[in-house]
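Please treat every number below as a calculation from the coordinates, not as lab data. All of these numbers come straight from a predicted model, not from anything done at the bench. Cβ atoms are built from the backbone, for glycine too; each structure is taken alone.
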Structure I
C-alpha cells in the first residue's frame with residue numbers, strides 16, 4: 001500500500017475514533033487536515049496531476065508549520081491559552097509526519113550539502129538550501145535548517 005493511502009486512511013480512522021471519543025481538539029485538527037488534503041488534491045487535479053505521498057507529507061508539514069507560527073505569535077501577544085491550543089493541535093499533526101531529525105543530524109546533512117556545492121560564504125546559502133531541503137521534507141523545520149546553514153556559512 002502506498003504511503004499516501006496509508007496516511008490518509010490513518011487520518012480518517014483517527015478522525016472516526018476522535019468523533020466517538022468526543023475528543024474535540026483532535027477532531028477539529030483532523031477535520032482541518034482532511035480539508036487541507038482535499039484542497040491540495042483538487043488543486044493538483046486541476047493541473048492534471050495526482051496527490052502523491054510526497055504531496056500528502058508536504059501538506060501535513062505545512063499545517064504543522066502554520067501551528068508553530070501561530071504558537072510564536074500567540075506567545076508574543078501573551079495569549080498563552082491560544083498558544084496551548086495550537087500546541088495540542090501541533091502534537092496531533094506531528095503524529096502523521098516522519099520522525100523529526102535531531103539538531104545534530106540536520107547539522108550533519110547541512111555540512112554535507114555545503115561540501116557538495118562547495119559553498120564558502122553566505123552568497124551560497126540558496127545553493128545549500130536547495131540541496132538540503134529536499135532531504136529534510138517533513139523531517140525538519142525549515143527555519144531551523146536555515147539557521148544552521150547561516151551559522152555554518154558564517155552569517
Structure II
C-alpha cells in the first residue's frame with residue numbers, strides 16, 4: 001500500500017486558525033544529547049557552577065534545542081505530514097530562557113495564505129510561540145512554509 005499523507009493541504013488551512021500542541025518537559029538528558037549532536041558545549045548549558053554565576057542562576061537549555069522541539073511538536077499534530085514541500089524562512093526571536101525541568105509547548109496561528117503561480121502549491125505564514133508552564137513565551141517564530149494544494 002502506498003503512503004497516504006495525513007497532512008492538510010493549502011486549501012484546508014484558514015487564516016486565523018490557532019493550534020496548541022502537547023507540552024514536553026526539558027530534561028538534562030535532552031541538553032546533554034543536544035550538546036553532543038551540535039558540538040555546542042557552552043558552559044551556560046553544560047556547567048552548573050558557571051550557570052549559577054549568570055543572571056539565570058543555573059544552566060539553561062540551548063535556544064536552538066527548544067526551537068527543534070517546536071518543530072517536533074508541530075509535526076506531531078499531523079497537520080503538515082506529507083503535505084509540506086519546503087520550509088522557506090524562519091525569523092526567530094528568543095525572549096526567555098528554558099531551565100531544566102521546564103515544560104514547553106508550541107502554539108501556532110495561520111497568519112497568512114498566499115497562492116503561487118504554480119497550481120500544485122501555496123505559501124503559508126505561521127506565527128509560532130513556545131510557551132513555558134507559567135504561560136510565558138520563550139521563543140517567537142514567524143515561519144513561511146510551502147505546502148501542497150489539492151489536486152485540480
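Side notes on the structure shown:
- Origin of the value 55, 45, 27, where Cα extents along the principal axes in Å was derived from one of I, II: I
- Which of I, II leads on mean count of other Cβ atoms within 10 Å over residues 113-120, largest value: I
- Structure (I, II) behind the derived value 15.0 of mean count of other Cβ atoms within 10 Å over residues 49-56: I
- Each of the structures I, II was assessed by relative contact order in percent (Cα under 8 Å, 6 or more apart); the largest value belongs to II.
- If mean count of other Cβ atoms within 10 Å over residues 97-104 is computed and equals 12.8, the structure in I, II: I
- Structure (I, II) behind the derived value -26000 of helix-only ellipticity at 222 nm (-39500 (n - 2.57) for each DSSP H run of 4 or more, over all residues; to 500): I
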